[in-house]
Structure P
Amino acid sequence: MTIKQALKLKNKLVHELNELLVKLHKNNSVIEGNQRDYSTKETLAILYTKVDELTSLKSQIHQANTVIYDKIFLLSELKSLVKNLKALDCTNGISEDYYARRNEGNTVKTSEITAVERDNEVKFLETRIEQLQDELDYHNSVTYLEPYEDQV
């Protein structure tokens, strides 16, 4: 199984675990005389099996990704940086923010990085993010995990 397939399976297992947890909570304590739709003891046993399966799968994904962790971490940091740059105040001139209106006079701001410069930086970083994502997508589609028994 490729990493791409493993990631899809991981998401499916996470979804199944969440559904099992809902069943567990919904059916453990019922009003006396009402029928219990699912056995919570059986549901708990299935939960433990799914947790083991998910843990094993995540470990295999982790091991297969060790060669590209630098790209994974860089991608994460660049996304965070883009988010912060987009929020960067680049006001030049009279500020029209909330606090400026509370003052008696106008607040004048100057920025070292202009909005145009900021937007160009964001575009540059977004291009790099796309390149990294393409590299990771390729890695995920051609890299195989150690043999894994599908229990789907």
Structure Q
Amino acid sequence: MQTITREKVVKTNEIVYVAIDGTEFTDAQQCEKYENSALAVLKSRFNKLIISTGDMWDLVRGCDDHTYYIVAPRTDEEASIILQLWYHYNPHLLTRTEEFYVKLKERVEKAVLEAPANKDYLILVENCEGDLYTIDTVKSYIDNLTKACHPVEE
């Protein structure tokens, strides 16, 4: 007697509801509720500002499961969308008073709000949970990497 192992593939169809920002749901009401939320509206507006996106691994080896977005806000309204979305994911920064958090908030707000006038590109990084956790100008990001490669000797 011969024993044969065969792989059995079963095809199934699944209905998926896709919100305006690309988020997928298996339930139509959940999708509709999400689409009507402020977060979905912000993400949809933010997605229109994205110039390029990629895996952080492409920029910093060893930094996986993170995504970067390059955006170029050209109006105060576009800058406001970016800040609103960032504060949605980082609400603690609105109330924390420790020097580190105050400086972080000031630095991010300055970079984002001055981007339209300075015609700056911004880099935003999203972690594996989908939270935006950092924003900086691309120029500042490059300058910081350059400084790290060429430390000043004392």
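Every number here is computed from the coordinates shown, using simple stated rules; none is lab data. Treat the numbers as computed from the prediction; the structure is a model and nothing was measured. Cβ atoms are built from the backbone, for glycine too; each structure is taken alone.
For this structure, a couple of remarks:
- If helix-only ellipticity at 222 nm (-39500 (n - 2.57) for each DSSP H run of 4 or more, over all residues; to 500) is computed and equals -23000, the structure in P, Q: P
- Highest-scoring label, criterion being FRET efficiency 1/(1 + (r/R0)^6) of positions 73 and 129 (r between Cβ atoms, R0 = 25 Å, to 0.05), among P, Q: P
- For distance in nm of label points 7 Å out along Cα→Cβ at positions 25 and 113 computed as 3.5, the structure of P, Q it came from: Q
- Once relative contact order in percent (Cα under 8 Å, 6 or more apart) is computed for every structure in P, Q, the highest value turns out to be that of P.
- Comparing Cα Rg over 2.2 N^0.38 Å across structures P, Q, the highest figure comes from P.
- Top of P, Q by mean count of other Cβ atoms within 10 Å over residues 65-72, largest first: Q
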